[in-house]
1. Between 1, 2, which one scores greatest on relative contact order in percent (Cα under 8 Å, 6 or more apart)?
2. As an exercise: helix-only ellipticity at 222 nm (-39500 (n - 2.57) for each DSSP H run of 4 or more, over all residues; to 500), calculated from one structure in 1, 2, equals -12500. Which structure is it?
3. For distance in nm of label points 7 Å out along Cα→Cβ at positions 11 and 59, find whichever of 1, 2 sits highest and give me its label.
4. Between 1, 2, which one scores greatest on mean projected area of the Cα convex hull in nm², for residues 19-130 alone?
5. Check the numbers for distance in nm of label points 7 Å out along Cα→Cβ at positions 43 and 75 across 1, 2 and tell me which is largest.
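Just so it is clear, none of the values below were taken in a lab; they were calculated from the coordinates. Note that the structure is a prediction, hence the values are computed from the model and not measured. Cβ atoms are built from the backbone, for glycine too; each structure is taken alone.
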Structure 1
Amino acid sequence: MSDYTSIDAALRRAESGIEAAECHGSLCGLLSAQWKTNPNPWIEYVLGSCDPENAYVKETTGELGSLWNSALASLNDPEFGFQPLLPVDESPLQQRTQAMSEWCLGFVEGLRLGGAQNPESMDGEAGEIVRDISEIAKAGRFHVEDSDENEADFAELVEYLRAGVLLVYAALHDESPEQPLPGDKPH
């Protein structure tokens, strides 16, 4: 699996304006919402604002292809090995909290990119999780002190995200591809 530092560095070299956590979150949201896996809309979302003359854009496209493959494999892992892409545990808690907030923002945007017009209005447990993820996206606005209690709270949120995303992914993929995505309006 790709690591946070290498993806973040590639995105910075390409001058994408998107951090690694948001990038991975948007990917996981898109993969959750899409019936057919096509990386092009996501790559356009991530690199669309980049200067095509930037020599690092092609390199970053390759990194994103690897990230796509590893995310798809982890979401379908029978051992439930999925993990949101966040900075390592040794990073300051404030940095990890900000990254988790960006990851959640990306996830909801990825659901929209994948065709869910209003993912927060999904029904059932999956909808509740998406609404919670939307709320967690606001966490980056708050200052978080390094403490054992805050570390434990952060670990619980990461575990909730991990399990919640797998539930949303399964819920959306259990539906018939002919059905509209939750939150879509009839045409």
Structure 2
Amino acid sequence: MQRVVLCITGASGVIYGFRLLEVLTNLGYFVDLVVSSNAKIVLKEEHGKDLPEVLKNIKNYELHGERNLLSSLASGSRLVKYKGVYIVPCSTSTLACIANGVNQNLIHRIGETALKERVPLVLLVREMPYSKVHLENMLKLTEAGVIVMPASPAFYHKPKSIEDMVNFVVGKLLDALRIEHNLFKRWRE
């Protein structure tokens, strides 16, 4: 079973991260999951749910504490065995920490380790508008090989619900690591 790391930060849009978790596990991936304390707050604010409630029907994952720097995910010798790392959504403070080599928690350490080990790293940055600092951090990481994506759904597939728009973004995240899916209708398909 292939493994993927998924980190969910406290930016608005945690729905993207939890939908990605659901889809990845349904596709047969094992997910090593890190959920920040701020993500738990946003989950409650945006969806009225707590973490155990969201995770109760999910299988094939392991939850790692955001403060556990002794986690196996902090080690490059382990992280190289993964298909890739997602940080979804990625707060701009997490973006800044990874871009500048600052480790304040396990999510930042995973980002730094993915960079140094050349493990595919995908960030779904959630903020608008972007400041010059945000854009410089995104450019710095893009030049280092990171895939930086905005949470921007398309409309050519004629979405009928929020779920359709979320599935489009999640599908694009899967595309970034070349993971097959059928979450949305492709252009002119």
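1. Structure 1 gives the largest value of relative contact order in percent (Cα under 8 Å, 6 or more apart) among 1, 2.
2. 2
3. Largest calculated value belongs to 2.
4. If we compare mean projected area of the Cα convex hull in nm², for residues 19-130 alone over 1, 2, the biggest value is for 1.
5. Of structures 1, 2, the maximum of distance in nm of label points 7 Å out along Cα→Cβ at positions 43 and 75 occurs in 2.
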